[in-house]
1. 3.3 is what came out when distance in nm of label points 7 Å out along Cα→Cβ at positions 44 and 180 was calculated for one structure; which of P, Q is it?
2. Out of P, Q, which one gives 18.1 for mean count of other Cβ atoms within 10 Å over residues 20-27 as computed from the coordinates?
3. From which structure (P, Q) was helix-only ellipticity at 222 nm (-39500 (n - 2.57) for each DSSP H run of 4 or more, over all residues; to 500) calculated, if the value obtained is -8000?
4. Identify which of structures P, Q gives the largest calculated value of relative contact order in percent (Cα under 8 Å, 6 or more apart).
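Read the figures in this text as sums done on the coordinates, not as results from a lab. What you see is a predicted model, and the numbers here were worked out from it, not measured in a lab. Cβ atoms are built from the backbone, for glycine too; each structure is taken alone.
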Structure P
Amino acid sequence: MDRLSRHPTTVYQVIAARLEEELRTVYRCGDYLPSEQQLAARYDVNRHTLRRAVDELVNKGLVQRRRGIGILVLMRPYDYPLHAQTRFSQNLLEQGSHPTSERLLAVLRPANASVAAALGREEGDDVIHLRTLRRVNGVPVSLIDHYLPNLDWWPVLQRFTSGSLHEFLARELQQSLTRRQTRISARASQAKEAQLLEVALQTPLMCIRTLNTCNGSDRVAEYSVSLARADMIELTMEH
């Protein structure tokens, strides 16, 4: 049982604040909160007070009451602005979230036709292929394939295991990447992607293809293909 201040005008607000924090750290979109009866018992309040607390979350668009089912966690998507200097980690930190990224794959491989075209190389040319999984507050949000044509970077990039790839490149190789072009489409998740992103098979994903240049050059230094959960990320473009 959680002990709260008994001030009559603040109890439901305190409960709402605590539940909102749990929504961001414990629950994920699609989960259900405990029943109102269970939550009222947990906070040692009556059902009316508990409902007022839940009303606060409903009004913020964080949860939805589903008649006969329960309280569905919606969560607001994380805002991700698209511009030349966008930095995923920094942007999420500024929103009060905890972004992480782990490397799942690091290999040299022959470029297929689409990768070669994006990088301005010949099909079959060796490129660096990294795959990373990004999480926000522990919840998977995007799976990214990074293709880099400069094989001189390979010895250093083998040491990259987690965190921001672009920050690693700036720190270890003094290479600053800038977004030049972004293409956005949608497709359904396949089995491996669904498993890594912890979503159901055939869940809609945003497919974000990005070309990045380096240190003011027009030459493409990275081609990335990101599969992002549409329920977790909201893209913003300023005009």
Structure Q
Amino acid sequence: KLLAGIDDYDLSSLRQCVSAGEHLPLPTFEDWYAATGIKLIDGFGATEMIHVFVTSAGDDIRPGATGRAAPGYRVAVLGDDGRALPAGEPGRLAVKGPTGCRYLDDNRQRDYVLGGWNITGDICRLDDAGYVWYLGRGDDMIISAGYNISGPEVEAALLPHPAVSECAVVGAGDAERGTIVKAFVVLSEGSQASEELTAELKEFVKQRIAPYKYPRAIQFVDALPLTKTGKIQRFKLRT
């Protein structure tokens, strides 16, 4: 949808473009850059931090990564014991900086602030250069047959298929596996839902990421549930 009809507009005055509200999938970044020559700026912000604390711009952008700690901020990825994890290990994103709110007389305080770190609720990994790679919200990670699966990673694998306009991936109950990966797909104009397309999409994902992460269930929908700021309401898809 982002690029639909883009040729009808004069974009010559554009200098910078920012993505906000949801994680920026790599296919969206690549398609926008191919169409405009402009690298979309991604970032992490939080109401409690009153500021964007992870971002990169220009030549510092690493496609697929959210960015690095903004000046004045520190980020880390913490394990369940509250200790910083080495590069490449997935864990809870934590941030320290000049801003940051706490909760007064509220049980959320115990979960949100740990050893001076503000815990955002996001699951990420850091690379050796300090870039943050988003894996999903803590409550959106899918555990299927003992595997931890990132919904956004599966979404990014689905989006390049020409029949897919939008998609969202969640965990769905399953008698055998406990939970399976389920994708909700909004089809591109001219595409039709069918058993053949369902099988094609599953195979498409298997060819792009680890095969065990493919969506075992696919449901075609007219639209995804969104908040007013454009965030996918995944909790509605789980019901």
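1. Numbers: P: 6.4; Q: 3.3.
Going through each structure in turn, the value belongs to Q.
2. Details: P: 14.9; Q: 18.1.
Computed on structure Q.
3. Numbers: P: -8000; Q: -4500.
It traces back to P.
4. Numbers: P: 17; Q: 13.
Top value of relative contact order in percent (Cα under 8 Å, 6 or more apart), among P, Q, belongs to structure P.
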